[in-house]
Structure formats: C-alpha cells, structure tokens
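Structures incoming, each one as structure tokens.
Since every read-out is calculated from the coordinates, none of them should be taken as a lab result. Remember, it's a predicted structure, so these values are computed and weren't measured experimentally. Cβ atoms are built from the backbone, for glycine too; each structure is taken alone.
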Structure I
C-alpha cells in the first residue's frame, strides 16, 4: 500500500509540475485521436446517411456487416494496416509505417463503423419523425439525410465524442503500426503498457490518471450534450414543419 501511495504521489507531482515527457505523450495522443475522428467523421457520416436512405439489393447484409465491425478488434485493424504499409506491402512506398500518420489511419478505420452505424440510426429515426417533408420539398434522399444530420448537431457531437473516446483509449492498433517510439509515436495507452513493464509506475500512473480524466471529460460532455439535445426527434419534426410553411 505504501508503494502504491508513493507511486501515486509521484504521479500527481508529474502532472502538477507539467512534466515535459508526460505532456508530450498526452499531446500526441490527443492530436492523433482527434485527427482520426475528423477523418472518420467525414467517411462515417456520409456512409451512415447514405445507408439510411439507399435502396439496393444486399443493403441489409451491408448494414449487418457494418454492425459486426463495431466489435472489430483493434489488433486486427493494426495487423491489416501494418501489412498494407510495410515495406513489402502495396502501400509500402509511402514510407509512413511507424509514424503518427499510420496511427491516424488505423484509428480512423476503427471509428468509421461506429460513426456510420450511429449516424445511420440517427437519420432513420429522424426520417420517421418528419424527414419525409424535406424530400417532398424537392430534396433528394441523400441531401435530406445530410440536412437532418446537420440539423441534429448536438446528437452528431455526442456521436463524435463517443468515437473520440473509443480512439483515445485504444492500444492494440497504434502499438502495431506506431511502434511505440519515444518522442515520435508513443501515446498514452502504449506508454502505460511500456512504463508498467519497465517498472516506472509513477509515469504509468500519471498517464493513466490523465487518460481517465480525458475519458471522464468526454462522458461529461456527452451527458451535457444529450441533456441539451432533449427530444431530438421532436425538434426535427418541428424544424421540417417550419420549412414546409
């Protein structure tokens, strides 16, 4: 117990004294995950909106695959990206393996299914509550879906915060494609694993505390956003009704 108290005290000291190594790792972790979520949002929101309104053979099967990918293990994503970006892989000429760019690619692949699945459900629910009026006014199905997403900004923000939480707490993929290189690709989760194995418990605890704080802030933001959103579906119906008038 004394060892834990001592390590935790040293961890708090690292946090409060703005240890350069600690906050460099935290900064890189946040930048990588935020960039991955921005990239994943572009693809995921568009894919989700399209799946909500598209009609084609195999649509149900594609939605089933998308939902299955929600449980995609991060180490599998890391392995696939590693094989693609390795020197002998089809994208090896890019030379980005073991760089933050490779980590962004891996995390983007992880969050796209989550964003797309939640966006599809969000659009489908909104369409049932009055989105058809947009199409009656001349908007095409995909445009109507995207307009509904744009209107439900708070719900989309909740969705993106959830995706960021998944990305920032992920370890397997970034460990494989980033290599956990000190000062280059070492992020919070990979550093915690490394420092624990090395016995540097104060730094590992400091990083773990910061990571828990980040996740707690995300959950708080999600809760506040959901509270502000209120009955999002009813708001959509009122908005489309106002446009029709």
Structure II
C-alpha cells in the first residue's frame, strides 16, 4: 500500500494546536484514545567532507534511544509517490547497534547495504565514501505517542514530535513541531482512517499537511540566512514574476551558471 495513504504528517500552527486537536478528538464519540507514551531519542545524520552521501542521494542516520541505537542508510528519492511506496522498502537498510559503537565498526554492513540497494554498477567507491564521516545534523526529539481506536477495528498511532535541530554545516539551530497519524490496523480499515483524517482536517485548520520527513523539516529551518543582496534579488524576482503574470505573460526562471 502507498504509505502516503496510511501516514499523514502535519506541521502545527503553535504550541496550543496539539491540545486543541486532542480536545477535538475527544468530542468524537466514535473514537477512544490510550494514555500517551513519552519517548526521547536523538538522530545523528552523517556525511564526509566531499558530501558523497548527499551527492549520491543517500542518507545515513544513527538514532539513539537509551543504550541502543539504530543505524539506517537509505536512498533519497525526489518523487514522493515513489519515496513513500513499497519501492522504499528495497531502498533502505537498517540494523540495531550499541549507542557508542563507532561508525567504522559497521562499515562492512554499510558497504553491503549500498551494493544491495543499487541494481546498476556503482559510480562511486563505497570504501572512500565512509572515510572521515562527520555529523552534519543533530535532531533531538521529544515524542508523545498514543493509540486511537475506532469502530471496525480501526487502530491509529498518533505521534506528536518536538524537534530541536542543530545544523552543524550552517551553524544554525531551530525547532519545530509535527504531528503524524499512522494507520496500524489492517488494510481493510483504510476507508475508516481516511474518514478520520477528513474529519480532523475539516475541524482543525491549524494543521498543515506535509510530505516532509523530520530531516527535511529541520533542514528547511536551519538553512543559511539570506544576505541583504540575496533578499533584494528575491524581492525583485517576485515583483517581476507578478508583473508578467498580470500582463498575461509566462515567467521563466533564470538558472544560475555553476
């Protein structure tokens, strides 16, 4: 099943949005909710000085929870319909490791993982790829997770995440808040899940649907700030675009030469 149908992720308007969402759900007598489970974990994303992972469309993440950690490497796809479909399952590999294990201890796993994810001959040296890896992003996550139950066997996982991010490449810090609804009951309850989502989106306008992953969400808010010259250029481009549109002409964006 396409994951876009069974997982719905949202940005929230402010710190009061989630409490209002819970109040809304409690007024819907067709659903019941369990008490929340609180979890804390930290995500570390890596690359080397040549940015070989980024240049080859790969993510490498270590997620630490307590004394254990999960090491995951996955391909990055730029078409959400592909990225969130069953094709994703063949484009990621993960294993459980000790939280303090150095990456070098798992190079054999990472090499095999990459080779098994690509059907064509690799155009890069995997041994070189994992040389001198360093952390590029740290995301500290405080999560409240609860389960919602409905008629017809519906079971939905609701995750409320506070993301505190530190981008070590841009030296910027920022935070954001996200909510995710995930269908965890059988596929035949999909229509019931869609009905729940329709009701939530209708009555809670402070949720903003997104296909961003946690990494993509914090990457956007920790990018380098624009200089005065860049801000002026953006403003001029927007004004020119508006003028052309009002004149019934098509605006063609100029691409900078590298």
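Side notes on the structure shown:
- Answer label among I, II for the case where mean projected area of the Cα convex hull in nm², calculated from the coordinates, equals 16.3: I
- Given 1.5 for distance in nm of label points 7 Å out along Cα→Cβ at positions 44 and 140, calculated: source structure among I, II: II
- Parent structure of the calculated result -25500, given that helix-only ellipticity at 222 nm (-39500 (n - 2.57) for each DSSP H run of 4 or more, over all residues; to 500) is the read-out and I, II the choices: I
- Source structure (of I, II) for relative contact order in percent (Cα under 8 Å, 6 or more apart), computed value 24: II
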